[in-house]
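Each structure below appears as structure tokens.
Just so it is clear, none of the values below were taken in a lab; they were calculated from the coordinates. Quick caveat, the model's predicted, so the values are computed rather than measured. Cβ atoms are built from the backbone, for glycine too; each structure is taken alone.
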Structure P
Amino acid sequence: MFHRIRRRAKESEEQRRFAELSARLRDHVPPGIGVPPAEPQPIEPTAQVDDFLPPDLRVPSHDQVDGTMMPWKQPLVLDGTMVACAGCGAYRDWLILSTRGQIWLRCRSGHQQHEARLDTAWFNRNRGPADATHATFEDCLRHLGH
């Protein structure tokens with residue numbers, strides 16, 4: 001019982017102190033409130049730079065490239081069947097080419113065949129980062145060892 005009386009007395013003392021502090025601060029305005037803002041300083045123009053990369057380090061965009069290719073060493077299995085070359089019967093060591101929204105397979109012997117069961121989304125999911133760009137198709141074949 002006495003504990004509750006002491007707690008109420010303590011709470012009422014804290015409330016009284018809070019009310020006094022609030023009354024004192026009621027007319028006090030923090031610095032900067034109600035004062036018009038300072039005029040912004042004029043900014044000097046900076047030198048214009050055309051790009052942050054030098055031309056020899058720029059990578060061509062997807063619309064500037066005729067196609068991309070990646071090596072595929074293991075057998076390619078689609079819909080439960082292993083894909084084989086129509087010309088020589090090879091079933092591994094493919095180059096997979098993505099160009100104009102189509103996927104083409106190229107075997108080590110140089111035979112190419114269109115693969116309608118693959119699309120560019122599959123190609124983009126399975127390829128790694130591009131390590132080089134080439135001016136011609138033959139340069140790219142040489143780079144990939146075909």
Structure Q
Amino acid sequence: MENNELNNALETAIKGCGVDLYDIERLKENENNILRVSITSPDGVTLDKCAEVSSIISPILDIYDPMSDKYNLEVSSPGIERKLKIPNHFKASIGELVEIKSFDKTKIKGKLLEADDTKIKVEQIDSKEVIEFSYSDISVAKTYFQW
């Protein structure tokens with residue numbers, strides 16, 4: 001099964017649980033393979049909801065093995081500080097503090113003001129200057145929480 005097909009099957013099953021698929025990551029930590037499925041909801045994500053999603057998607061993963069070796073499934077919220085990878089991640093984070101690193105090594109922290117399908121606008125914390133980035137210029141982006 002192609003990754004897109006697997007993602008679509010998981011997204012449909014997860015939506016049936018009343019939450020949204022945020023991200024799927026395949027990781028290796030301390031010799032262990034991990035399939036990390038992040039879910040979101042406007043009402044928040046509870047431990048019970050993670051357990052429900054895990055039990056719903058496990059049969060799908062048994063049929064369409066997402067990794068070549070044995071792995072552990074983790075279902076969780078992406079957290080308060082999370083990676084932003086696709087336009088929908090940015091759109092859902094408007095108004096939050098973000099850290100952006102571009103491919104030309106520009107690094108800024110600021111408030112995400114706007115996001116559409118091609119670009120974002122961030123107001124820098126210190127200077128209040130608004131900087132526009134196209135997604136193709138962004139190397140790494142994440143939200144962050146200021147303590």
Structure R
Amino acid sequence: MIKIKNVDLGLIKTEAILHYPYECCGFLIGKKEKEIKVVVRVIPTANDWESQRDLLKEVMDKPDYGMKENFAIAPKTMLQVQKEVRRENLDIIGIYHSHPNHPAIPSEFDRAIAWQEYSYIITSVVEKEIKELYCWQLEENSQFKEETIIIDQ
């Protein structure tokens with residue numbers, strides 16, 4: 001389960017609409033409390049797909065994909081955010097991204113780059129309108145399981 005404030009979900013949806021028809025992405029920052037991951041804040045980041053394309057094309061055998069179909073977070077950005085939030089005794093507990101004109105279910109590329117300890121919020125946006133939003137976690141068998149989202153006012 002993941003607990004997130006309604007305002008943070010609003011920010012994720014706004015980012016998805018703002019970046020449409022390209023995928024947006026960002027970090028879910030918080031702590032794990034017993035069996036619930038609690039999001040304290042959301043940090044939007046640039047979709048760095050174009051500069052990461054050559055590194056990531058080996059993950060999926062479709063190098064012609066672009067920012068409309070994929071996202072990438074620069075390793076430097078990941079390290080910078082990780083250091084910043086650790087100073088606040090917080091962690092990166094997940095990643096969010098959008099799927100323009102596609103369902104909010106993980107793609108094969110999402111599976112290839114996912115980490116088991118992270119939650120993945122995916123938002124479907126079609127013609128600049130949010131259609132659905134789900135949260136997923138990669139299990140040990142490399143299958144995604146939908147996580148329950150608890151919305152905190």
Match the computed value 8, 23, 15, 7, 6, 6, 8, 12, 11, 3, 0 of P(r) over Cα pairs in 10 Å bins from 0, in percent to one of the structures P, Q, R, and report its label. P
At a computed 8.6 (distance in nm of label points 7 Å out along Cα→Cβ at positions 14 and 86), which of P, Q, R: P
Output the label of whichever structure in P, Q, R has the greatest value of relative contact order in percent (Cα under 8 Å, 6 or more apart). R
Hey, FRET efficiency 1/(1 + (r/R0)^6) of positions 30 and 134 (r between Cβ atoms, R0 = 35 Å, to 0.05) derived from one of P, Q, R reads 0.00; which structure? P
